[in-house]
Structure 1
Amino acid sequence: MPRRTYKTFEVEESLKALRLFHLAGQTSRVAFPRTYNRLKEMTAAAGLTAEQLNKARAFAAKMTTDQVEAICELARRHQTPFGPVHITFTMPLPDAARDRVIERALRNGWGANQLMREVKKQRPAPDLHKGRLPQLPKDAAGYLVFLRDTALTWRRWRRALDDPRRATSKAAFAKLPADVKRLVNQVVELMAELEEGVEKARQKP
């Protein structure tokens, strides 16, 4: 896949946002070293949502201003945007792994989605008992829509794999262990059955 070309203003705007995000985290950590029961006050002071502020504080805790400036210099050298979304994706990684993936992202001109995929490769398998639980439907009609969309996601992915423009992705999939590919194909078939069953159920009066 050819490297995407970015305009200078795109790079500079992203780096400006990155610096401001880091500064917001630093400022909040100094002003509110203790956060208990002060979330509303903290978010108002920072002008960020609670989620954004937590990420900014984590960013400021893990990286110094000099490290941020080093990222900016590298981003300019490779003419690749790198803003708050990008840095947030890398926060779960250990320091050394984070530095390596940032360098690769900037050198290869990765967008946020590609960076997120690469970070996921380096993270341990998620724990089923940790993390936020998904929002679930509250009635049968909602469940039918939820299940239809889940099935469609799988089937669209499988269809995209056969697109001639996705030859690189298809070649990568072909390298997976035979047992994994077999299970994936079984899931896709089951999802087709699920989609068909859901549509029949939705058509019933």
Structure 2
Amino acid sequence: MATQRGPDGSVRLAISGDIATLYPWACIGWVQTGATSNIDQSDLDNLVTAWESAFITRFGPHINSNTRFQLCTATAFYGGIHAAHSNKNLTGSGTGAGAGILDTAASLVVSWNTSVYWRGGKPRMYLPSPNASAMLDGSTITPAEDTALTAAANSFHNDVNGFTIALLAPIQHGFVSFRSGNQPRPTAQFFPILGANIHPRLGTQRRRLGKWKA
């Protein structure tokens, strides 16, 4: 559930599930749409379907089969004070073969490239339960996984920018900034994403293990 309001026309999307039926995970993203003053519920439902389909298609092979996809949600902001919601129950699991890493703090890190930068980093997506076969050692992914995941992330980005959903068009993949200069923005601001890089070391949101590559 969104705890902060995005700009009009923006949509917060989240896909979530569990690892080994025990440990919850979620990946969150944003798009900007042309629906700034009103939104059609069927269009929002179609956006949820398109988002989860692109996510599972592109990232599913990099997420171990012990990881389930259970829910995709969207919150769309429009008209200054309004919000619309859509939820879709999911079935299925990651398609990564072999053993998976069951440490819920361990994740593959997609660094999204943008034209803006703040101290503290860039927008990132943390993918759960990497395949053990993708690891070079206890903390670094193989060059082959780096290459494949980079291609998958950029394909996902292009998929999202290519969505054609009636009154939501045009749709642009990006992120929302809620603060600037260590102060809350009067109105949240959307910035487009330009592409993706992959950090070669497993990431965690609990601690920093060194300087990020991208």
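Which structure, out of 1, 2, was volume of the Cα convex hull per residue in Å³ calculated from, if the result is 115? Label of the source structure: 2. Consider the structures 1, 2: one of them gives 25 for relative contact order in percent (Cα under 8 Å, 6 or more apart) as calculated from the coordinates. Say which. Only one of 1, 2 returns 25 for relative contact order in percent (Cα under 8 Å, 6 or more apart), namely 2. Assign the value 22.6, calculated as mean count of other Cβ atoms within 10 Å over residues 80-87, to the correct structure from 1, 2. Considering all the candidates, the number was obtained from 1.
Computing helix-only ellipticity at 222 nm (-39500 (n - 2.57) for each DSSP H run of 4 or more, over all residues; to 500) gives -23500 for which of 1, 2? Going label by label, the one that fits is 1. The maximum of mean count of other Cβ atoms within 10 Å over residues 64-71 over structures 1, 2, that is, the highest value, falls on 2.
Values quoted throughout were computed directly from the atomic coordinates according to the rules given, and no laboratory measurement underlies them. For clarity, every value in this text was computed on a predicted model and none was experimentally measured. Cβ atoms are built from the backbone, for glycine too; each structure is taken alone.
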